[in-house]
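The structures come next, written out as structure tokens.
Bear in mind that the values in this text are calculations on the coordinates, not laboratory data. These numbers come from a predicted model, not from an experiment. Cβ atoms are built from the backbone, for glycine too; each structure is taken alone.
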Structure 1
Amino acid sequence: MARIEDYALIGDLHTAALVGRNGSIDWMCLPRFDSPACFAGLLADPEAGRWLVAPANPDPANGGNCTRRQYREDTLVLETEWDVEGGSVRVIDFMPVRDDAVDLVRIVEGISGEVDMKMELVLRFDYGRVVPWVRKHGQGISAVAGPDSAYITTHAPLEGRDNRTISEFTVKAGQRVPFVLRWAPSPEPEPRRIDPARALANTTTFWREWIDRSEITGTYKEPVERSLITLKALTYAPTGGIVAAATTSLPEQLGGSRNWDYRYCWLRDATLTLQSLLAAGYTEEASAWRDWLLRAIAGDPADLQIVYGLDGARRLPEMDLPWLGGYEGSAPVRIGNAAAPQLQLDVWGEVLDGLSLTRAASPAGTVDSSWDIQVALMEYLEGAWDQPDNGLWEMRGPRRHFTHSKVMAWVAADRMVKAVRKSGLPGPGDRWADLRSTIHTEVMTKGFNEDLNTFVQSYGSKELDASLLLIPRVGFLPHHHSRVVGTVEAVQERLTEDGLVLRYRTESGHDGLPGDEGVFLACSFWMVDALLGIGKRSEATSLFERLLSLRNDVGLLSEEWDPRTQRQLGNTPQAFSHFPLIHCALQLHHGQAPGSDTPIGGHGGDAEMSRNAAPTPGKQTAQG
């Protein structure tokens, strides 16, 4: 089975597909990110669904993998090339940005000589469970089962073998052989056909015009803009929501059971999303995400969830798919997410922080139409902040008083106080200021261990947590505060593996789950931020560039990294890994967070800590 980092992403802003280095598409859900997969070989074997287009006789020394591949510059068009005996060939994979139909295009292009090719299509609807009824259909085939229908068009020969569709053909230098897969609901007529060459040109133009809007320059321009393209590809265009990842159940430990569905939108990503998009100049996307956020959270503040569906749906029932064996035997395969109804008090702070950021970035005189919702959220939090909760990491064990959750409750009060006092919005600013002070005193008293000279994961514990690195970033304390420095040093010493940061020590058993996990890439980026803040710029730069080296050959990061096997782990590509990459790249140059007017090492935690100013107009430089 291919490694997680062997996959590249293509997509149409509604769904996405993962293409392996061997030319096989092993994952795609239709018609949306969270729909059942029609190619689920990623989580079992080829019989669960895949689409292979590759040389018939690839170099065995290379395991059948390509010789090289890359995204066509500044696009989401993937070009995979093989040099084999007899010649060289390229496969161009892309999904046209959707209008009224779903299309996936694969164009085989001869580069030199003659190359014998093989196409093998294994369509399996409902996560590999349903074999469709396949018939010849014009210049291709149709496949129907239940609610799904798919059509393949090509001028290459096609034949059925063992519930597969096979094509064997030869491509010469200069020749192009296209394959187009189209999907539609089975009761509807066949969708219109597209011209592959024109679709390629239009798709290339779309992505290049989109990235041309970027305001990023400097040494780290390439990784930042590739991350921006990846985040755009994870966007569900009809609502503006951004999914956490394109996949479900890729494991946090190979062979383990920490396998979750990430094809949904987390409120926790709100501030990180908005900071990244606004810093790069993508105000339309930031506005769409804010609108999604406001729609999702509308209603009773007590019912606020940590995660929602692409369209704001609240019910995400979790279930296992026992017919799929899991990636490298990592079972169970899960769809849905049982963490949705958990109490995670930090999300109130994340939401109010994100809405504060968009307010600061809005033109002067803009009416804050979301203020009533923000007040309702704050009034609920006033009565709930002192409860134990499940914490940032969605612990499935007993609820506790997590330090990070209390810090984010402080953030919520802090941003609301500033909205009243600086923006002139109506509200009990003095009462919220008193609450802010109360929370701050409690965290300083109960969340810090004097003997260990560090903040701790939860009140009364001795455990560390990577979320503690965010204390200065949100302005609770300045970076130069002795307790911040002590916490950064403690995390470096006790919560790292091979120099990279773990979320927490799983062996404590507090998360209610068996097994272990890799180092969490977002947390390692947080360490970059923290090191820069306490004046260790050289260490910060070195760690950041090491993290860049963990990207795969086309610039993608999953959720975690396994230092022992030197492999990516977890769902991919992971938005939560690419957000902080953008943040750190800009920060290493400017010495401050994008979307923030608090310099690294500046003061926070006082009554009027300054933060969340609008990004500076003009180009943002991403360089070391």
Structure 2
Amino acid sequence: MNATPGLSSNPEPFSAAQAVAAGVDFAELAVNAAGLFWNEYRPEDAASRVWRWHLGRAQCLTPEGFSVRSRVYEYGGGSFCLSDDAVLFVNEADQQLYRQEFDAPTPKLLSHGNRHYGDLRFAHGWVYAVEEEGDVHRLVAFDALNGQRQLLVEGADFYAAPTLSPDGQRLAWIEWQRPHQPWTSTQLMCAERQADGQWAKARCVAGMGAEESVQQPCFDAKGQLFCLTDRGGFWQPWVETPNGLTALPAAVADHSPAPWQLGGSTWLPLAEHSYLATWSEEGFGQLALRAADGSTEDFTADYSRFRSLAVDDQFIYCVAASAVSPSAILVIDRQNHQVQLLAGGIAPLPAERITRPQALRYPSGSGEAHGFFYPAMNGVEVPPLVVFIHGGPTSACYPVLDPRIQYWSQRGFAVADLNYRGSTGYGRAYRQALHLNWGDVDVEDACSVVAYLAERKLINPDQAFIRGGSAGGYTALCALAYHQVFRGGASLYGVSDPIALARATHKFEGDYLDWLIGDPDKDAERYKARTPLLHANQITVPVIFFQGELDAVVVPTQTRDMLKALLDNGIAAEGHFYPDERHGFRKANNQAHAMEQECNFYRRLIDSKEHSFI
């Protein structure tokens, strides 16, 4: 391979295939007397399987031909739960509900018909779930033995988190109506069981107004109802009292990310108003037990992100990651804080080869933005920069070992992984800053970070690139169209035409564009001003596109139209289309191919004699 000006010419031992292979991930921990269970995704076959840790060994329970993954609301979550003797799960291929006894090789089908399921919870012999039938959503329950189905509630546009009290007499859940998203306005509902076994009319416990997002309702052992709500500015724990919700002592921080997926568990109420929780401080995760008097017992150790919390009398269980270790299943002793690693957590590189995240907090426009900076490896003094823009856009990036970022840093690129205004983890006001401002403040933050890093001589501003997937691809295309900051960019299944997205996308995000940009009719001029496809002639630098042909969120036509517009204008653009991918690539060979093609694309631009904007 030829050396590239500005980049290290050292050998490149960390390949795209290795980076992808290191992307093993875990979710949805559950614990009962039969052991600890989790869902494990492996990129080599793009399948997710339930594993069980019992009597000192791990065992995969999911048989060949099955993958445990829900697609409710397209992004899924809550794909399995436990009864005393079985795993109840959603199979990815048909989205049906199955029961698999712990020692049985073959699952039993429980549900039937063209309905999909997610956010599974087991209680008193029944599996509670969100049901999706076309654009209709409901809460239902299935007898865990014979599959008898019972309709619980319908009528709202969306449902989440069906939760039964320990005595089975109260049912709580989250619901919301269009045009809201679950991170802008939701309601916590609760119904009482009547003498005939039916549920009485539900009452709203929290979220009566439009400026409150409630999530993760939980009952404690005594049947008292708790939840996370952002009515105080951050998602924090509150408890139901006769006078309404009352805040528990808590850090002034978000105790959960935005609920893009169902089944999240970032906090758990314990005895006497104490609780286990993880929260974010300047982007870095904390894990602690907090007592009713506000005192805390810290379990963070060397980790910087925690998910899928579970707990019993002796141990804390979680999915955790750090700056030098990828996602892992941890068991933490509540008495002596000793940590046992059950699965994952093995870095694909030696510690001395791993670039560490540095917290970014920098001025942008009339405000400030956040993120993480990863210096280039291999001794490059003033390296090129790749700006990572996360999807969502109401999502976040985290200061944990990401093999993709390491792939770039090993090749002499610095990386800025941004939590632009609108990202979660910094409170409701920061998150709401994106309201009607998508394509504006996020783009401003992406451009401002280049100047901020260049002033500190940390990067070469003439060799800055921007990349993003989905909504991040939109931000990248807007930055390339409206500003002359970047030498080139990459859009991975990115939005190029918001109006077309609104017409074609699924129900969950059907009104999201109204919140992000405005009413398509009343604010037509704003849409025109923020549609990269209509301003393709203003993009004067090369762009590379990656797109799944099965994508139902950003349909392939969008990417083809944007690619054609650039090629028609004489821009050196290229596109890669994958017939077996949806929204977000899962297959290892496709992920590796896209990574290699993007890197080669940037190398050619740096290598070229033309270093100014066309």
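Match the computed value 2.2 of distance in nm of label points 7 Å out along Cα→Cβ at positions 370 and 530 to one of the structures 1, 2, and report its label. Source structure for this number: 2. When helix-only ellipticity at 222 nm (-39500 (n - 2.57) for each DSSP H run of 4 or more, over all residues; to 500) is computed for each of 1, 2, which one produces -4500? Of the structures listed, the value fits 2.
Largest in distance in nm of label points 7 Å out along Cα→Cβ at positions 194 and 226 among the labelled structures 1, 2 is structure 2.
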